[in-house]
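Read through the structures below before going on.
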Structure P
Amino acid sequence: MSDEIIRVEELNKTFTGKSGTIVALDGVNLSIRRGEIFGIIGLSGAGKSTLVRCINFLERPTSGRVLFQGRDLAELKPRELLLARQSMGMIFQGFNLLSQRNALQNICFPMEIAGVPRADAKKRANELLELVGLSDRADAYPSQMSGGQKQRIAIARALSTSPSVLLCDEATSALDPNTTRQILELLKHINKALGITVVMITHEMKVIETICNRVAVIDESHIVEMGEVKDIFIRPQSKIAKQLIFPQGDDAPNISKAGKRSLRLVFDGTSAFEPIISQMTLDCRAAVNILAANTKNVDGKTYGQMVIQLPEDEVSAARIEAYLKDRSIFFKEEVPENAECDTGRYS
């Protein structure tokens, strides 16, 4: 059996309205593996929510194909498509719980539609309440629950029909950072314990790097970059990926105003997580200014990037570059946008 569970081929989706034709998706190709946590990231309006709705055929593509477990969804009969959709649970930013039903009844709702006997549905719902850590909240209504609790119930409801895939459309965007972390840990547990493929749709790079194995970056209806999260994180190729990973606006490093040479350091896991910059300034006897940094410690290794401003003294700057080369730390000279790159070197 192939390890591929979802394949998207040359997917196009357009909407026609009074203002004309809007291209939501243009030539999208994706391959999602069975059992992985796959991320789709992009800014608002990039097309990511339309993409996830096309994956489960809540929106029918204008052209192209969506294959689920090897079957083209467009060729399925209505009953077969319904069964395929039941194999793709979905959770949303707004939870979408039924306010007149308590937690247990919300979880039972999809099983009622699927014709599951009431006793079996209730038994399954109680098992799922325990899985998401809310077995004591079976009788609580949405108005009596916190945002995190509502999302846990929504996850349990999505799992009620025993899906193979869980589609998460901005599932943590309405939650505070601590609750977001708890929900992501729950999704990781579900992925590992149940073997369910998880597809995360988000605009937050932090969510991607916390939970995903691979990621596709979508911008203006196109997939502009796709690969292992580690590779995208340490060497983003597209402009939008760099924008998502590094600070923007007032927090962005303004190299044009800095008036000095700047280097972008890339940490790819070959370096130990240690105070590299402080040691460098001591050994090279020269101070540097850190303009931006986005690094993390994974199993004692450093991943991520950092932008530093070199001292004006050319001898000190050359000493720092030599120091980085000796320690096999990748670096690339930064230049202001629209400026001519005089080196383009990658050491």
Structure Q
Amino acid sequence: MLGEKEYMMWLSGLSKLSHHKKDDLLRRFGCAGDVFKASERTLGSLKELSDENVAYICGSRSSDGLEKYAERVYSLGADYIIKDDGYYPDILREAYEAPLGLYIRGDKTALSKKTVSMVGTRKATPYGMSVAEKLSGDFAAAGAAVVSGMADGIDTASHRGALKAGGKTIAVFGCGINICYPKTNERLMERIISSGCVLSEYPLDESPYPYNFPRRNRIIAGLSMALVVVEAEEKGGSLITANLAADFGREVFAVPGNITSRASRGTNELLKSGATPITEARDAFFAAEIDEYEKITSPKEKISLEKNEKLVYDCIQLREIALDEILSETGLDISDVKFALINLEMKGLAARLPASKYTAL
């Protein structure tokens, strides 16, 4: 049976209508269900709709089709939350062009936590990856949910850091929640869903078109109580997100970077423009209203590591990495690396992946 939630799935999915026109329809009719049921004549009488708009709306209406689509959503173990839903984040309602609804997979309660959004370049340096993982782990350990976009580079490191600390993390997609982008993050996506959530305003099967991501970024900014830019080039999505967060009245933090590094040009410019420098998670606790000023030590930090285990663990924390790369970066013999990896797996700190790759847990 169709309800307002399902009708909102339909309305939000009308890609040929602007956000403002959808908002106008909701204000005029009161709910998405009444828009769905409105006669062609009634719709045609509205000055804000062209004849083409009316034909598009009427041609998209199919109760059977909508029921089948909703069943697909729910069969994924997913849900759709609308602004009247208690799970819809209050902080996001305040944002410009707040989504009419959000598709979500995972733990919806993650949306009720204090939030810190972390963004940065896909072409991150080892320094940037390490810093992102450290900061996000500390935010998560202090009780905040870390929000990012699951892209390569800084996003991936931010999600991993939160997961390693045993905390919550939220990934905002620029495609449908049944699509993993990039494909290499399939395992990460599963881990996020199991202890946090992935969400998107885009319908199932929506491809990761380049033009989706600037709009996606307003959700990352809107969900943030504080936004941290770790590494960013002079142009790109990270700076768009930072500007949006500032427009929403959120404090923007930037990690100081090497002045000769291309990956730090954007963050260093943000600092010159008034962003707040951040060198430890505690710097952003006040902005994110985090009360725990002393970091909660995660169980994994209490596990003692031998010298070689520490070298290998530090190496595999940065990314999914092949055995030959571990050998090259650590300078250890293959027997020492394999022994360290076995010990790390036994301690629950590492996992072997296909194609002889490894990652930290």
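Only the coordinates and a few stated rules stand behind these numbers; no lab work does. Note that this is a predicted model, so its numbers are computed, not measured. Cβ atoms are built from the backbone, for glycine too; each structure is taken alone.
Suppose Cα extents along the principal axes in Å works out to 78, 48, 43; of P, Q, which structure was it derived from? Working through the options, I get structure P.
When distance in nm of label points 7 Å out along Cα→Cβ at positions 184 and 200 is computed across structures P, Q, the figure 2.0 traces back to Q.
For Cα Rg over 2.2 N^0.38 Å, for residues 24-159 alone, the highest value in the series P, Q is held by structure Q. Taking FRET efficiency 1/(1 + (r/R0)^6) of positions 304 and 320 (r between Cβ atoms, R0 = 30 Å, to 0.05) as the criterion, the highest value among P, Q goes to P.
Structures P, Q were shown, and distance in nm of label points 7 Å out along Cα→Cβ at positions 32 and 80 at 0.4 was computed from Q. Using the calculated result -12500 for helix-only ellipticity at 222 nm (-39500 (n - 2.57) for each DSSP H run of 4 or more, over all residues; to 500), pick out the matching structure from P, Q. Source structure: Q.
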